[in-house]
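What follows is a set of structures for review.
Since every read-out is calculated from the coordinates, none of them should be taken as a lab result. All values derive from a computational prediction rather than experimental measurement. Cβ atoms are built from the backbone, for glycine too; each structure is taken alone.
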Structure P
Amino acid sequence: MRTLVLLLCFCFANLLPAAPLKTAALLAAGKEPVRIVCIGDSITGVYYHSGGRRAYPEMLQLALQQLYPKAQLSVHNAGISGDTTTGGLKRLERDVLAHKPHLVTIMFGMNDLVGTTVDTFKKNLREIIIRCQKSGAEVVLCTQNSIVETPQRPCARLAEFTQAIRDVAKEETLIVADCYAAFEAVHAADAAEWNLLLSDTIHPNMAGHKLFAETLAHAITGRTVSLREVGPPTPALPHTFAKLKAGQPIQVLAMPPYDTLITPALQRLYPAAVVKVTPWPVAGQTPAQLELAARKVRSMKQDLVLIAVPAELPLQDQLQFHHDYSWVMNWSLSFGVQQWDVVVALPSVAKSMLSQEESRHEALAQRLIQAQDLSMITRRSGDKTPLLEILSTWLAQHQS
């Protein structure tokens with residue numbers, strides 16, 4: 001699958017302007033700071049659907065640093081939920097040009113297609129491009145990901161706006177990072193794999209953002225890079241441990257059996273810790289019922305949410321399980337930049353012997369947790385260590 005995507009990138013690279021980006025040469029030289037700004041909507045910004053701690057601009061920085069280890073690079077994320085090209089124009093000076101970027105990447109369309117004409121969209125794009133270029137910045141246009149069909153956002157309408165981006169790039173002799181084409185290449189090869197790139201009907205999860213960043217890095221440099229082995233950000237529990245180190249009480253929302261284990265586990269590290277635990281009941285619940293219950297989590301403003309969906313829940317079909325499990329995690333995260341910690345325990349941690357169906361459940365859950373960019377509590381196969389010891393050890397390992 002990934003090979004197909006990379007071949008597609010090479011195909012589109014053959015359609016790019018002959019002149020390479022100066023930014024790529026600056027990165028390769030590594031002699032001066034290079035500044036990149038990525039402007040867009042919620043797909044660009046840091047929100048719940050990619051784990052709340054980073055999105056493709058942050059992953060682009062990792063990708064470019066991997067390609068150019070000596071580069072002095074900063075990538076600024078200028079994505080705002082609900083924004084359009086009209087809003088982007090209004091805040092361009094403050095959020096983009098004030099950073100004096102060498103390169104600006106532009107990714108709009110998902111909200112424009114709801115209430116903006118294609119002609120207005122193209123006009124706004126051209127104005128953003130002109131203003132960026134007048135400031136001395138190079139520009140790369142980005143198409144957005146393909147989506148699940150909904151009445152508000154028909155796939156044909158998104159395809160129309162996607163083509164508009166390509167048309168403007170051709171007219172302005174700009175490079176395109178064709179993320180839509182990259183997503184559709186995955187879709188054509190394996191619809192289930194494509195679905196695992198999405199957190200909801202329109203937003204990519206971190207697996208999708210890694211594909212964005214790889215596609216963008218290739219457009220900028222002409223070189224391929226893989227972010228598949230990049231794990232979740234560290235430290236895993238910055239909010240929780242900051243409060244504990246300051247001697248402040250913490251509030252924890254935890255599914256069983258961790259609702260009874262989290263206090264003694266944390267007190268092994270901080271004996272004087274004051275931990276108030278709210279149990280999150282799961283007995284007799286379906287994944288859909290857990291998703292409904294998760295909608296209350298944001299209003300609870302916990303310091304730590306510990307998710308542990310049990311293995312014995314019915315798997316249902318993969319698409320429905322994906323929806324319900326993803327939204328248990330989505331609703332457990334703050335809407336924007338992560339304001340509290342969220343960690344997920346695999347079913348086999350609490351139940352070391354799984355049936356064949358439960359193993360399928362766990363394998364899919366693991367894919368979804370990784371795609372959400374969240375840290376996982378796991379147990380090695382055959383490990384007989386008591387659960388409290390596993391949890392305590394995991395917390396100690398993620399203390400810094």
Structure Q
Amino acid sequence: MGNYLKTIIFFTFILSSAFYSQNKYESFKDIEKVIENAIDDKTFPGAVVLVWQDRKILFEKGFGHYTYDSKSPKVSTETIFDLASVTKVVATTTAAMICYDRKLFSLEDKIIKYLPEFEINGKENITIKNLLLHNSGLPAWKKFYDRNLSYDDVIKEIYSSKLEYKTGEQTVYSDLGIITLGKIIEKVTNKSLDKFCYDEIFIPLKMNSTFYNPNGSIKNLCAPTESDNYWRMKILQGEVHDETSAMLNGVAGHLGLFSTVEDISKLMAVLMNKGKFGEKEFIKQSTVELFTKRFSSESTRALGWDTKSDSGSSAGKYFSKKSFGHTGYTGTSIWADPERNLFVIFLTNRVHPTRENTKILKVRPQLHNAVLKCLEKINE
């Protein structure tokens with residue numbers, strides 16, 4: 001009789017679990033609908049969505065194809081995407097956290113302490129914190145690719161840039177500032193930025209599908225980005241979309257990283273676990289909290305990260321005010337909500353075949369709204 005009861009209990013558990021899983025699957029239909037509608041509307045040819053909450057991946061799925069040709073490869077959860085400006089947080093900001101933890105620099109350190117050539121044109125008082133908060137006064141970007149400039153020429157021109165406003169008085173999102181931060185990280189670690197990130201972030205966290213400059217065989221696993229008909233004259237696949245990053249050999253603080261949803265989720269899980277990787281302290285809890293909270297009421301910026309604005313956020317309407325995230329020009333984004341112990345990673349190649357397609361601006365908040373509604377259904 002004991003074995004009989006155990007069998008009944010076992011199958012009751014299996015059936016109830018299957019019923020729960022089916023209901024749970026049905027609850028995520030709203031997420032699928034947002035993405036499928038976006039593909040039908042040619043917002044992007046392919047996408048991957050990952051939803052993580054309370055130390056578990058609740059939803060992870062690839063949609064569409066590499067291109068709008070239905071014969072092109074299907075996008076899967078293993079598809080590698082050009083992260084564009086999500087590089088700023090996955091690589092450079094994380095590297096800055098590690099440097100900060102190791103006291104390799106202080107946030108109040110002036111740039112000229114590490115890069116003396118940066119001093120000209122009134123930039124002598126800019127600090128590392130100013131670079132992370134995007135209030136340094138540096139221009140947002142410069143068009144380098146239409147001139148025959150070398151790597152050294154580009155860096156020299158960035159260092160010699162004139163300020164567009166007084167340091168600290170405005171917030172202007174600046175690629176040049178984060179490129180400069182990347183060079184400081186190289187200086188204090190005595191390693192190239194990519195080598196430091198591989199050694200201290202990607203390898204320890206087993207982010208095995210995260211690369212700068214994917215090699216020949218890996219390129220085929222990368223979702224293609226733009227059909228570049230203005231400079232490189234080819235479809236870009238496994239080659240960084242951003243022109244300035246390309247001129248910097250594909251390794252720069254602002255852009256250049258390629259990765260998958262699962263790899264990014266490993267880093268995000270560490271941040272949501274207050275800096276711990278398992279039982280090991282990967283980044284100090286105080287550092288995670290410092291870098292991911294809004295710095296002032298005058299801007300949504302955190303240190304490297306952004307936070308949710310009161311209206312018009314790509315995180316939608318329902319993420320809490322403590323949420324932090326970042327977006328990338330190629331159609332990528334991460335949003336995390338510490339109050340819900342939740343993050344959503346959304347990777348697309350919306351710039352294929354052209355960057356002129358900006359429909360993703362409407363889809364991002366729709367997706368995040370759908371995620372929160374789905375979770376409400378699951379928890380009913």
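Taking distance in nm of label points 7 Å out along Cα→Cβ at positions 201 and 321 as the criterion, which structure among P, Q has the greatest value?
Largest one: structure Q.
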- Label whose coordinates, when Kirkwood radius over Cα pairs in Å, for residues 153-312 alone is calculated, return 19.7 (choices P, Q): P
- Message: Ranked on relative contact order in percent (Cα under 8 Å, 6 or more apart), which label among P, Q comes first with the largest value?
- Response: Q
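Among the shown structures P, Q, from which was the value 5.2 of distance in nm of label points 7 Å out along Cα→Cβ at positions 41 and 353 calculated? Intermediate values should be presented prior to the final figure.
Details: P: 5.2; Q: 2.2.
Derived from P, not from the others.
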- Note on the structure: Cα extents along the principal axes in Å gets 84, 47, 39 when computed on, of labels P, Q, structure Q
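State the single structure among P, Q that was used to calculate mean count of other Cβ atoms within 10 Å over residues 281-288, giving 16.8. Could you put the intermediate results ahead of the total?
On the way: P: 13.9; Q: 16.8.
Source structure: Q.
So if we calculate FRET efficiency 1/(1 + (r/R0)^6) of positions 65 and 265 (r between Cβ atoms, R0 = 41 Å, to 0.05) for every structure here (P, Q), which label has the highest result? Could you put the intermediate results ahead of the total?
Numbers: P: 0.70; Q: 0.95.
Once FRET efficiency 1/(1 + (r/R0)^6) of positions 65 and 265 (r between Cβ atoms, R0 = 41 Å, to 0.05) is worked out for each structure, Q has the highest.
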- From P, Q, which structure was helix-only ellipticity at 222 nm (-39500 (n - 2.57) for each DSSP H run of 4 or more, over all residues; to 500) = -14000 calculated on? P
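For structures P, Q, which has the highest computed value of distance in nm of label points 7 Å out along Cα→Cβ at positions 89 and 257? Let's see the in-between values first.
Details: P: 6.1; Q: 1.0.
Structure P gives the largest value of distance in nm of label points 7 Å out along Cα→Cβ at positions 89 and 257 among P, Q.
If FRET efficiency 1/(1 + (r/R0)^6) of positions 185 and 217 (r between Cβ atoms, R0 = 30 Å, to 0.05) comes out at 0.55 when worked out from the coordinates, which of P, Q was used? Please report the intermediate quantities before stating the final value.
On the way: P: 0.95; Q: 0.55.
Comparing all candidates, it corresponds to Q.
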